[in-house]
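Enquirer: Right after this note come the structures.
Here, each number is a calculation from the coordinates, and none is a lab measurement. Keep in mind that this is a model prediction, so the values were computed, not measured. Cβ atoms are built from the backbone, for glycine too; each structure is taken alone.
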Structure I
Amino acid sequence: MQELRVGLVGYGGAGRGIHARLLREAGQRVTAVVTRSRAEQVEQDWPGAAVVPDVASLLEHAADLDLVVVASPTGEHVAHVNAALDAGLHVLVDKPLATSAADAQALADRADGRLTVFQNRRWDSEQLTLLGLLASGELGTVHRFERRWERFRPVPQDRWKENDPESGGLLLDLGAHLVDSAVQLFGPVEQVYAELHARKTPAVDDVFLALVHAGGVVSHLQAGGIVGAPGPRTRVLGDGGAYLVTSFEGEPTPFAALDDAYEETRRPGEPVHEGWLVRGTDRTPVPRAPGGHVDLYRAVVRWVLDGGPPPVDPADAARTARVLDAAVVSAAERRVVPLP
C-alpha cells in the first residue's frame, strides 16, 4: 500500500496512543506533528518528523502533506478541520466531529468529499460480528438493542475530557460511538430520551440514552465512570433469540465468567468467539468476524489516493450530533424529544 505523508494534530492519548499506532500498523508515515510538549516522543516514534507549535505552522507546508489527522481536544475540532480544508487537504477528524449539531452540519456541508470522521468502533469485532448475525436472521425480528460502556473509576482522571463541561464528558466522547453504532445497526433515530449526570467530574460522567429508531427498534445506551458492577457489554433481543457480549476490552465485569469458562475448555481449532447466541438456557458461541480498527486507516489511504466516498460520511456524524443535542434537551427538560 502506498505511503501517505500525514500531518498529525495533537500527540496525547488520542494522537499518539491511537492514531499514531494505527498509522504505523497501516504502513503510513507521520511527517509532521502539532505539539508543544511532546517533541521528544515524536522524535522517538517518527525520526525526522517536523514538530510545529500550531496548526497554522503545519499548514504552511500543506504541499508536503497528503492527509491531516485532527486529534486535538473536541472544542478545537471545528477550527482545525476548517483550516485544513481551506488548505486543500484531506482530513480525518477524531470523533465527535463537533460539540454541536449546527457546527457538525456546517463542516459536513463544506467538506466536498475531503472529510471523514474517526468512528473506528464501526470496525470493532463485536460490531462486525453483530452485523453478520443480524444479516443471518438468527435473531428473528429485533426489538431491543442494549450497549454499555461502563467502568469503575471512583477517582477520575484529571484531563480535559473530565474537566471541560462544554467539550468533554462521556456524552460527547463515548456517546458519539454508542449512537453511531446503534444507527449503523438499526437506522435513523426518531425520538430521544436521556438522563445525564456529572457525579464525580465537572463534565458528564453518567449517561443513559433511550432511542427509538424509525424501524421500531429501541436502543438503550449507557456510559458511566463509577459503575462498580458493569453490566454485559451488548445485549440484542429478538423473537428468535438474543445476542450477548459479556465484556469489552478487558474492562472487569461479573459476566466475564461466561467467557472465561468457554476459553478454558475451547479445543484446538475451535473458533475464537465474540459473544453468545442465547435462547433461554441454550447458549452457543458466535465466531468472531475478522477485521479491526486498522482497516479504517486502510480505507482512508484508498480514499485519499483513489477518490470515492469517505470511509465515514461526515453527514453521519452530523446526524449523530443531532441525537446528542436532543439528549441534552431531554435531560434538562425531562421529556422525550422527537427528531424530524
Structure II
Amino acid sequence: MSWLIAFAGFAALIVLHEFGHFAAAKAVGMRVERFALFFPPLLFTVKRGETEYGVGAVPLGGYVRITGMNPAEEIPPEHAHRAYYRQPVWKRVIVISAGPLMNVLIAFLILWALFLSQGVQEPSTRVEAVEKGSVAQGQLLPGDRIVSVDGRTGDLEVLSRQIASHRCAGEQVAGCAAAEPATVVLDRDGRRLTLELTPRFDAQATPPRTRLGFAFGADEVDVGPIDAADRSVAGMWRVTTGTVDAITRLFYDSAARKEVSGVVGSYEVTRQSVEVSWIQAMQILAIISLSLAIVNLFPFLPLDGGHIFWALAEKIRRRPIPFSVMERASVVGFLLVIFIFAVGLTNDIDRLRGEGFGIR
C-alpha cells in the first residue's frame, strides 16, 4: 500500500504543478493544446474543447503544450494571436511562474495544516527519561517538572547550565562527583519536592560536563492560524536556502554531491515515511514540493526559470531574443539538468544497495 500512496503523492505534485501552468495559460487567453500526466507515449487521450487531455506511459513528470512555445512553430492564422510568443512578457512570466508557485502553495498548505492540527513540540523542563545507573535514577521520575536548580529558575538551558556549574574538586575526570550537591526543586503530580543531588562528570557528553543523568522532554503546544503560517514560512525559507546552497555546492564540492538525492530517492523516502507516520510522509511531500519549485526556478532552460529569465531579458532588451541564442543556452541548461539528475540517481542507487535512506 505504501508504494501506491507514495506514487499517488508524487502524481498529485506533478498534476498540480502542470495544472498551475494550464490554469494560468487559460486565464490569460493562450491556446492550450495538451495537458498530460506523465510523458509519451500516451496511453489514452480525451479531447474537451480545444485541449487534449492524456496520460503517458513514462511516470517521470508531465507537461502542458501551449501553442507557439517555439517561435519557429508553424501556427494556423486563426490561432496565431493566442500563441505563447505572441503574448506580452508579463503574460508569459505569469504562465511559467504558475507551476512553481503552485508547488510553493502546496508546500505551505501542507505545513500550515500540520502545524494547525498537530501543534508543535516545545522544549520543556519536564523529565522525559532517566538514565540507568545515573545519579537521577531512583530520585527523578519521568513526568517530573524541574522548578529550579540552586534557586535558579528558567528554561531547560538555564537549568542545565546551573547543573553543569557544579564541578569536581580536583581534575575533571569521567565519573568524578561534584564538590557540592545541586539543590533541585521539582513538581511531581502537584507536590513540591526538594532534592539534594550530586552531579557527576560525563566525559562522553557534548560538551563534557557534570550531569545528573536525565533528559528533558518536550510539550505539545497548540498554535493558531497566524502562528502556523509564520512557522510554515520560516520552515520553507530554511529549506529554500538549504536547497539553493546544496545545488550551488554541487559544482565544486564532492562531499555535497554525495548528499544529493534524485527522483528514486525522493520516492523511496516518501514510501518509507508512509510506513512510519502519515505526518512524516506529509512533511516529506511538502519538502519535495518546495524543492521542485526551487529547482524549476533556476534560470536555465529547459526549466521554468530559464523561460522566465529569457522573457525578462526580452523585456529589458525591448525586442525578442533570437531563438538561436536560446537554443544554445538550452543545450547548456539541459546538460546541467542531466548532470544533477545523474548525480542524484547514482546516489540513490548506492543508497538502495547500501544502508538505505535512514527512515526506518
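Enquirer: If helix-only ellipticity at 222 nm (-39500 (n - 2.57) for each DSSP H run of 4 or more, over all residues; to 500) is calculated from each of I, II, which structure is the one that comes out at -10000?
Expert: On the way: I: -10000; II: -16500.
The read-out comes from structure I.
Enquirer: Work out which structure the value 3.0 belongs to, where distance in nm of label points 7 Å out along Cα→Cβ at positions 109 and 165 was derived from one of I, II.
Expert: I
Enquirer: If distance in nm of label points 7 Å out along Cα→Cβ at positions 101 and 157 is calculated from each of I, II, which structure is the one that comes out at 3.9?
Expert: Values: I: 2.9; II: 3.9.
Source structure for this number: II.
Enquirer: State the single structure among I, II that was used to calculate Rg and Dmax of the Cα atoms in Å, for residues 141-244 alone, giving 18.5, 54.
Expert: On the way: I: 14.4, 45; II: 18.5, 54.
Only structure II yields this read-out.
Enquirer: While we're on this one: Please state which of the structures I, II yields 56, 21, 20 when semi-axes √(5λ) of the Cα gyration tensor in Å is computed from it.
Expert: Going through each structure in turn, the value belongs to II.
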